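In structure tokens below, several structures.
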Structure I
């Protein structure tokens with residue numbers, strides 16, 4: 001690997017890391033009652049900015065034996081993050097099933113969220129935040145491995 005290739009990979013990785021941190025920040029805004037368009041927090045693990053790196057440049061690095069396991073761990077934890085976010089998304093953007101029919105009719109397409117639901121969303125966010133911190137550690141390990149190559 002040339003120093004130019006290494007430099008490009010590290011820049012792409014850095015950009016992906018920033019995209020991930022922005023995604024987490026938007027989820028924080030959502031549970032903090034700040035205005036957030038649901039389209040700015042992609043639900044699917046393959047649709048966010050970090051995934052663009054993971055499934056493009058990151059996937060080409062899977063062929064390197066010393067990076068394969070690390071990429072697979074990154075992908076696993078990234079998928080888990082989106083699974084956790086899905087729980088938050090359902091609270092804010094999908095009417096929960098436990099509401100009465102009358103309440104569903106009255107709040108159709110509304111984003112009114114009860115205090116109990118907000119607390120549940122905060123619990124999910126705490127899990128998401130811990131997962132994100134672990135993912136960032138894995139990304140830093142990946143960065144170190146690239147620098148060693």
Structure II
């Protein structure tokens with residue numbers, strides 16, 4: 001098996017594992033939200049107040065899909081809408097205190113789980129993997145426009 005196929009197999013296994021870990025972290029945090037809603041509040045915690053289109057872009061999703069999730073987390077009291085101070089006609093999404101606590105709780109539970117699940121790993125190991133994943137994410141984003149041409153010619 002070539003290294004690229006091996007890498008794909010490991011990434012696929014990682015995604016499956018992280019999906020399960022995320023579900024457990026959400027449950028342990030006591031949130032009654034779908035994973036997509038938790039993803040929205042987590043991204044808002046990282047970005048700060050943003051417009052819906054900016055949030056959708058950061059999530060790599062269609063604004064209409066994100067709008068549905070935002071409505072759900074807004075109804076649950078995790079997000080509020082406010083006028084954009086730079087453009088009074090535009091609306092920004094802002095985490096409420098409840099949303100900030102929820103995002104921090106899930107993040108803490110995820111980190112705690114990774115620490116427990118990787119007992120033989122040093123801080124250096126975690127940092128090295130994070131650096132490699134950051135590099136992979138950067139390259140996937142920077143070269144995503146090439147995908148169609150590459151896959152059609154192969």
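Read-outs throughout are calculated quantities, based only on the coordinates presented, and are distinct from any laboratory measurement. Bear in mind the structure is a predicted one, so any value in this text is a computation, not a measurement. Cβ atoms are built from the backbone, for glycine too; each structure is taken alone.
Structural remarks
- Value 64, 22, 21, calculated as Cα extents along the principal axes in Å, assigned to which of I, II: I
- In terms of distance in nm of label points 7 Å out along Cα→Cβ at positions 5 and 125, the structure with the greatest value among I, II is I.
- When relative contact order in percent (Cα under 8 Å, 6 or more apart) is worked out for each of I, II, structure I gives the greatest result.
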